[in-house]
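The numbers here are math on the coordinates, done by the rules we state, and not lab data. Computed from a prediction, not measured in an experiment: that's the story for all the values here.
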Structure I
Amino acid sequence: MRILIFFLLATAIGVWYVWTFYDIQFVYDSFQNMFFKFSIMAVAFFTFLVIFRYVSFIFFSIIKTAQKTVEFNLVNKNFKPKVTIIVPAYNEEVTIAASIKSLVNQTYKNLEIIIMDDGSKDNTYKIAKKFEGNFKGKFIKVLTKKNGGKSRALNFAIERSSGEFIMCVDADSKLEPDAVALMVRYFQDSEISAVAGSVFVSNRDNLLTKLQALEYIEGLNMVRNGQAFLKLVNIIPGPIGMFRKSDIMEVGGYAHDTFAEDADLTLKLIQKNRKIDFEPEAVAYTEAPDELLDLLKQRYRWTRGILQAIRKHSHHLFSFENFNFSFVLWYMLFEAIFWPFMDLFATMLMIYISFSQGVNTLLIFWWVLFLVVDIAGALYCILITNEAKPLAFYAFFYRLYFIAIINMAKIFATIEEWFQLEMSWGKLDRKGGI
């Protein structure tokens, strides 16, 4: 399969070369209008960046996988520090029991579990309370407080934790039994501040959730594995992330002024020149939105939260004293703003040129180029994650349907964040899909 992946990537580069230096050049010469000439060059450059991004992440991911094998042959197997798992929960009565059961089944022994109820209006606290005490050899503590948001709930629990390391797990997530054991190893390196885990979609009941399953392993986990080569994972995901407690306290814990408290905390750690790593085999299963409106609400909130986090640190965009931090901020801006706007603009331009100039191969090459890249990325991610191989089939629908929807949500979120329009948390109603 590795040979097939490299063949597909080579094909994508070849298609890009032919598309750029044949169709694009021909269309460029046929236009006299400088706006169209500039637009064509911008689209060609954007396409190059996207191809370069895919190839780079796969390349760095391969190196990181090989590097990890060597590194963990040297680990100290007696390294067993105390870990506190914190589960912030608000109206999670449908999923909280399954989440707790996955935590008490962890193979790691030196464990404290804190269920942090954030003033739920349902039976979340009552259900969690049934597990309090010593349960299957794990000590479980159930706390509650007046509703104040996820970041305040996490800080409240962190202050009352006794572990040297903090693992944050969403209440709608379920962990594989070896997740804690796999992640805690990284902290033998004193420069590691946090480690992200893999997030897989548990409910795969329709086209939308299957496309999200592909997105999670390709768009999220492949990217994190590539970023981990540089120890610059830019977001520790809510469903599974482990932190050095002293570093969380040093940067002031979770902030309350963004809707992406996990991204903001990760950025604060990178600003302190701390290393952020990724463990692909530490897996959390989460319930993805199975209806279009819920998906749009989720991605709208994610995008606005990330933009809020970037805005807080925007004075570092042009200050390259900490090059890694500036680089991460620019990369996040590319993903959140530049890519979705350019993707929409490029698609509209390709359609216009194809119909107005009669260059139909331009649109065909555009679609084939991204299709080949998406299939290569899907196959690679399935290979390293042992995910279900049929997921690769959904790469055919991924860009035409799914990415277009996600980009529209990002565009609307960007516009509303620019004008500072008020927004609410927009919590999803869970159906117990984990």
Structure II
Amino acid sequence: MAKQKDFDAFLSNIEPSPTTVKYISSIHTNLRGYLAEHATYKDIHVHTFLSGSYAKHTCIRPKKHDGKRDVDIIVETSYGMADNSCDVLKELLDVILEKDIYSSAELHAHSVGIEMDGIEVDVVPVIRSDDGELYCIGTSDIDEWTLTNPKGHITWSSEVNANNKMKYKSLVKILKWWRRTNCPEDIKYPKGLALEKIIADNLPDSELNTENHLIGTMQAIVTAYQDDYISIGDIPVICDPCLENNNLLSNCSFSDFEAFISKLSEHLELIEESGTTNETWRTILGTEFPNDDTSTNNAKLAVNSVLNVPHRQKPLWNTPSGAAVMINAQLRYEDGKTIYLENNGDLIPKKCSLVYKALHGTKQPYSLKWQVVNTGNEATSQQGLRGGFEDSDNGINGKNESTAYTGKHYVQCFVIKGGRCVAKSKEFIINIE
């Protein structure tokens, strides 16, 4: 299991550096000021604001020529529905080209794009909708205005983040980086708002640490779309959170979405086979994820010795390979303080309560069986050895335990459906002082 500090370091590695943030700030500030003060365009310009991932604080480190538009600037104009959208976009292009530092500007489908030393800026002219509540975005090749709600998307993203203990935006950054690392050049995985909404629709318990939060989201996405859509040759409708009837996957092909789900499934299988080691995460997320410099042969030998104790009963079922089950463990101290535990992590004290939660993608109905294994001299002398199978006692996916005996102990979880085991976890080890 990768440590939380490694995920924190990874997030730091993939976020824009302070220098980049300062550079981007100067770019958009200068450009917005230029449009507001332009001799003729100032009469058309109403106001500007940032949009997209930079405004939502979900951007990842810029990468030159990866097709990513790093900064989105919305320009509200005084034009209306009766004005030609092609002319509005062309006028904005001409105004921007007047300034030498913007000589790379070119017309895109709905914006003017400017490449500036690896940072690509999208300048998007909009008009107010007829009811004045929303904006409309134009098209550069045909005269057409379409409803858009960039401010609504910023608010929505912040609300999802707040409702999930401020963990949603970090998850978005990680999965954006996952997409960049794994998406082939000839395939288009969902990106931008579509990816953000897919993540938001499939968030697990926000109490989970970053690793389990990520795995739980990956599992939920595969479970939500594999059987009900991919298996029958269809893709889901992903509704825009701010615009009714706008399908965010309307331009996504089945083969692209199938490849997206397939890659997530492949990486979940890798996690099941190899465990959540740093090396596994480096395979999934790239070399920006830190190396693990803490594992030793002695530590591995110590783990193997407790996994093979004689009082550990053999599973009652065949356990074919299937979706991985991850275990999340929360420790509550006597004074009420709670922390999340890492698998085989630091020593923890006695007289604390433990809550284990199983994370998996199995659809109900199912049941869970927990194998709880105690080891060590203290548990042996007090006849406290356990190695059998027990039911959940904290909801369908949870198990309550306590820290009673010094030593190395562990739990393992089995998902039972239709009388057979369809998935299992690896052993989650705790060390009691």
Structure III
Amino acid sequence: MTAASVPELDFTIVRNFEMMHPHLIDQSVDVYRNAFLHPPYNEYFSEETARNALGFIFEQKGHMVVGSLIDIGVVALAAGYYKDGGLYYIEELAVDPTLQGKGFGKLTLRHLMQAIDETGPSRYGIRTNAENTRAIALYQQLGFLLEPVQEVVVQQRTNGRIGIDNRVHLTKKTEARNEMQTELKRMVVVYPSGNTTAVVFDQLLDTDRESLNRRIMNAWERDNPDMPEIAIEQCCFVTKASDPDCIGKVEMFGGEFCGNATRSVIQLLTGGKDYVGKIESSGVDFPLNFEVKDRIISVEMPLPRNDEENVYLIDEGIFVRLDGIVHMVVNDTRIQASNTPRKMLIELREKYNLNSEPAVGVCFFNEVTEKADFAVWVRDVDTIFDETACGSGTSCIGVAMSFLRKDDVNINVIQPSGKGIITKAHFNPDIDKVSLSQISGTVDYLFDGSYKL
């Protein structure tokens, strides 16, 4: 599957501020001013101050990349310049506040760095507010590391007062790229119900995971143009479990929980032979039970182990919380007819204040055809994925139907790939709750061995 994570941006690389079209300058200045008005910055920049700040980049013989949307104009910018010792310092990253959280900032910064890569920097540097955990997480996903010392910076607030901010610095060494492995000792590409997944056995836990994810995807597409593409977020490590009773741990590159990846690792660790055991997974705080029988892998899905109401009705359908991810199941075909899972996901994340969740999904389910469509947002990479198959979403469909029917369910949910995943849910009338959920299915192999990236 190839799915655009955000609407396509049109990028312009600017090397001379005065040569920019006046309209483009005005839009860039507006984005810059508005981006810092809100927490944690609360900084006020006059139009003159903003123009001077951007103009300073070019006085240092720097570069700026602006990202634009058709019918909107400039929505993001990233800019920087060289300092001593081959350091390329990223002075500015700004996104229109009404469009933040859609991945525009990451795309724009990445576009700037790709352009600068050709000029041979030894490392990149960037600075941000110490309280801006969202920005810090973004930079870390791009391979930046936090430096231990913070810096005090004086700023003018939106209320006209002077305030002091603590700023953190992050750096990324470009020479580390040459040190990265060019060959994985063992990588397995599997195809659980149409959700192509790369499972890495090399213990590269401290590597730049986003870069490794991208390299794996590109190498696989390069070498196997006629094979199913690896889904954008579907790369994981196999690691040793902390619980000695578990056979291992699945660690997604984004730190979320993934039912299909978990099924895949169970298949790999057991060799598909009959087995009953437990496995750990990122995004989940307790071991998950599983069974392999006749090459069918069934795995417990992580229903929260607390007394809170984790399944309930909402205006659009049924809200279901698992450990590590929440889904909203939309089973009304009238609502589905005028929407897409992606569109509703964007709306419902805001409506139900879900932006602090590690992952959020919307599932469209037709109870007659038993077909489903999914979109999932992962917080740590701040990206929406249109899933070809979704284990957690399938589980939540089973939980939702069991909750509505007040009975056990066993449904073969047809995935967007056309393949099926069986979901079972047990309704306990004594506590008026769904007390167990699991998904089952087979896992096909596409590749197993060492792999050159």
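Using the calculated result -11000 for helix-only ellipticity at 222 nm (-39500 (n - 2.57) for each DSSP H run of 4 or more, over all residues; to 500), pick out the matching structure from I, II, III. Source structure for this number: II. In this comparison of I, II, III, the computed figure 23, 51, 24, 1 for P(r) over Cα pairs in 20 Å bins from 0, in percent is attributed to III.
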